[in-house]
1. Between structures P, Q, where is distance in nm of label points 7 Å out along Cα→Cβ at positions 155 and 195 highest?
2. Out of P, Q, which structure matches -17000 when helix-only ellipticity at 222 nm (-39500 (n - 2.57) for each DSSP H run of 4 or more, over all residues; to 500) is calculated?
3. Where does the value 3.1 come from, among P, Q, when distance in nm of label points 7 Å out along Cα→Cβ at positions 91 and 147 is the thing being computed?
4. Please compute mean count of other Cβ atoms within 10 Å over residues 75-82 for structures P, Q and give me the label with the greatest value.
5. Name the one structure among P, Q that Cα extents along the principal axes in Å of 98, 54, 39 was derived from.
6. Quick check on the output: 2.7 is distance in nm of label points 7 Å out along Cα→Cβ at positions 235 and 251, derived from one of P, Q. Which one produced it?
Structure P
Amino acid sequence: MKRALRLVLNENAQNSGSQPITPSDDGLLDAYSAAVTAAAEKVSPSVVNIEVRHSPDSREPSRRSAEVRGSGSGFVFTPDGFIMTNSHVVHGASKLGVTLSDGRSLEARLIGEDPDTDLAVIRIDGDHLMPAALGDSKSIRVGQLVVAIGNPYGFQCTVTAGVVSALGRSLRSQSGRLIDDVIQTDAALNPGNSGGPLVTSRGEVIGVNTAVILPAQGLCFATAINTAKFVAGLLLRNGKIRRGHIGVAGQNVVLHRRQVLLNNLPVASGILVVSLESNGPADRAGLKEGDVIVAYGTHPVSSIDDLHRLLTEEQVGVKVGLTILRGGEKTRLDVVPEESARSPQVPR
């Protein structure tokens, strides 16, 4: 059968007198490849490599003569040189340098960072910058094609592709708070990708690549761009993110069913107060070790993460009722949250 097929093909070629057709590169690109290529070509000029230097730690004599260096990724998001990246990429840096896709190397300065969402903004002074277009992370769907661009292990403008694996994930930041509305993707990320953009086939940034779970394969995460836009706006205005705190160290506990029923509680768990910050908001309000927090204002609280989500900037300095269980009985205290001192202040 194969021989007969060859004879037919040869006969056709001889009769037609035409030359074998050599497909062009464009013709070989299928829709998937064309989408990835177009997104990479559109966004790559906005992606930068960030070189980070840390001063030697005088508290560690063995490292006094050694300067610690690191690197990560970022992307230009305004024409005047503001760059989005991860907080863990630039945190504690004594010097920042940026290499653009066209090879230019420029010094950068930190505008602000927010470890609780692992986001930071730095700035360079340069011309002919190509800002990336920011999309809407609420418009994406599971299974949608996405492209990650970054500088893993220093290999500049590396492109990987995959799909949105899941939406609405939560990821624990290095500060201990949960980052909500995280995008899960199987687009391969490696050390050095942190801070780079996750983009759609239209070349719109819908996430900031943040983390990868090792040694798992295909478990990569990006902070949603809607979160990043909100955080970046506050960092540009204030240099930091203000969040409230009440000065409590606690742990999640499951409540006895009898306590839940007797006190008509809407939750079956709460926060056991393990220790209090001396003269902190909770201490001044009369909270004691052993109390169990079950509500903040009108909001039920079943875990430390619930309380963190409620302690926003708007709560700083505002008196609110704290519902607790003390000795098995429900009572209420008034507390006035203060600004958390964990948010790093950047000199203006």
Structure Q
Amino acid sequence: MRIVVVDDEQANTALLTGLLKRWHFTSVVAITDPTRVVDAFEDLVPDLLMLDINMPVLNGFDVMRLLDRWTHGSTQVPVLVLTADATDETKHQALRLGARDFLTKPFDPEEVRLRVSNLLEMRLLQVQLKAHGDDLETRVRERTHQLELARLELVHRLALAAEYRDDDTHQHAQRIGHAAALLAAGQGLPSGTVERIRLAAPLHDIGKIAIPDSILLKPGKLTAEEFEIIKSHTLIGARILGDSRSQLLRTAAEIALTHHERWDGGGYPSGLAGDAIPLAGRLVAVADVFDALVHRRPYKQPWPVDEAAAEILGQSSRHFDPAVVEVFATLDHHALVAADQVSAQPAGAHRGSP
């Protein structure tokens, strides 16, 4: 273990260094100039500092003040004070500044050996404990990371399960996440919130797994009764995702419940209007309708991108939050859609839109 001996008297440093080497402490640095102690700590943090108190320029108290971040850190470097002044005042001052033990001059060799051994044993236990704590912290971080990856994969697969019902591309959910994140960023939301919306938005239609294929995939116009069943996917999705301790899933539940609400209050399931609709739901409403318009579905042909974008702009302050539409207008609409998934024949509407 590394020991630094600081004493302005070279005879004292030579004596202590000799004793330590006799006891097989081979990594010993002797310093007679106290102004060099900080540099020594910077170069090689020792396991023990043996420090004289009465020195010129910087006394032992001054040196301890300069070494505070090492002597009071998570693994404190113990300080063994060397002094001929054994008064209570000196001891109290040294203890306040971080001293762990004292050696009174002239030195008794056996006392030196015992005090050095005790302090190094304490230092070794501290280092081992910190290493063990660091190892546990690393393992916890790795495990937490693995759990997060598993949770995100589960979220992705849930979204995929929903989109298999009525999206031939099997990419609708991820496109919604991407577009909603762009809209969220354009609203100036914090990066963490943007990322949470990107991950939560793909679950917006998870409730459709409970809708019969005969209704969800019906090529013709829905009856009033069938449309009521379609509308229930918002409530079902919120129930599937709700009451979670995960902030991501709570956001997903909020989106599932509110992404068919309209700015003018004409949406469902609750007829919310304006700012009463959660922002995440307003963002996904724009992303979802645009993506549904420009992609083929069992009940509709895709719209050209420009016509779909014009439809979104035309529904500002009616179907959609005007602030969100304003951000949508600045996006590259063609970049939101793969070119080979868009045709040039306008027709149909988004299944689930009123």
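1. By distance in nm of label points 7 Å out along Cα→Cβ at positions 155 and 195, the leading structure of P, Q is P.
2. Clearly, the read-out refers to Q.
3. The correct label is P.
4. With respect to mean count of other Cβ atoms within 10 Å over residues 75-82, the highest-scoring structure among P, Q is Q.
5. Only one of P, Q returns 98, 54, 39 for Cα extents along the principal axes in Å, namely P.
6. Q
No lab work stands behind these numbers, since they all come straight from the coordinates. Fair warning: this is a prediction, and the values are worked out from it, not measured in the lab. Cβ atoms are built from the backbone, for glycine too; each structure is taken alone.
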